[in-house]
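Coordinate-derived values only; no laboratory data. A quick note: this is a predicted structure, and the numbers were derived from the prediction, not measured.
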Structure I
Amino acid sequence: MRKFLVVLDDSRECLNAMRFAAMRAARSGGGVEILSVIPPEEFNHWIGVGDIMREEARERIHAHFEVFAKWMRDKQGIDPELVIREGEPVTEILAQINEDKEIGILVLGAGTDKKGPGPLVSQLTRSAGTLSVPITIVPGDLSKERLEAIT
């Protein structure tokens, strides 16, 4: 089964990327894999404190994932898969794509502020020519209705 890989983070544009991935997967018979990356700087503390912070980060990710997963199951009939990795986001996204051969498309949300589309979109589009999958960039300000129309 072809899977849409979408990144779960704290950005606003993440919501439209999730919606797009779920709608496309539902309409094309695919699946959704949600990747969340815990950056290493969150754990540069004493070992015990770092372990507690790591566990708290994983709990936050699971809670955030469940919100999206419930919507995907209820509204789109898609049961997403969660993958949590630790490291630099771009490196871990590329590693996940290389390790999971069922991933067919990387879906990213583009930010809408004046700073640009966001660090993931900026960094990953520079590598787009060497990726083994296409990237779909979903504008962060698309309405639900427009997303439904184009998926």
Structure II
Amino acid sequence: MEQFIRSPNFIIMQDVLKKEQQINHPINLVWNAITKAEEISSWFIQAEFKAEVGYKYTFTHEKTTITGKVLEANPVHKLVYTWKVNGTDVDTVVSWNLSENENGTLIQLEHSGISKYPGESAVKMFESFSGGWDHCMTELENYLTKMVHAK
């Protein structure tokens, strides 16, 4: 689905990137995977993280550092934090909403505020985040599957 329209004179972009994925794993395992630093570091990115409101976290990957603050942590259903890529002045917001169903856990992820990046960089960041979150969802599911089979 196209999230923005490009023309020579303007760019119209949605401000919220949305991803949804059904994962065949219990909600508590998904919650732990997105909130415990050691688990986040196993499947996503090196993390100094706690799911506590006000906690200032750091994610590090190669030359990229992401910092932010936990805004909401409602176990096992909702996690919200700010997201600031080093070298930028833009704070965006990432929200994880988890709901349990007969097939496991439905993950609804939203990354908002991307249009705050200046000009064309907003489009580039939107595209980068979109691909990154797709990869993230795949890695999360792979991690949970390996974890379950390891037991």
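Identify the structure, out of I, II, from whose coordinates helix-only ellipticity at 222 nm (-39500 (n - 2.57) for each DSSP H run of 4 or more, over all residues; to 500) was calculated to give -10500. Show your work: numbers first, answer last.
Details: I: -14000; II: -10500.
Comparing all candidates, it corresponds to II.
Have a look at I, II and say which one yields 38 for percent of Cα pairs over 19 Å apart, for residues 15-62 alone, as calculated. Don't jump to the answer; show the numbers that get you there.
Numbers: I: 46; II: 38.
Label of the source structure: II.
Taking relative contact order in percent (Cα under 8 Å, 6 or more apart) as the quantity of interest, name the structure among I, II where it is greatest.
Details: I: 33; II: 24.
The maximum falls on structure I.
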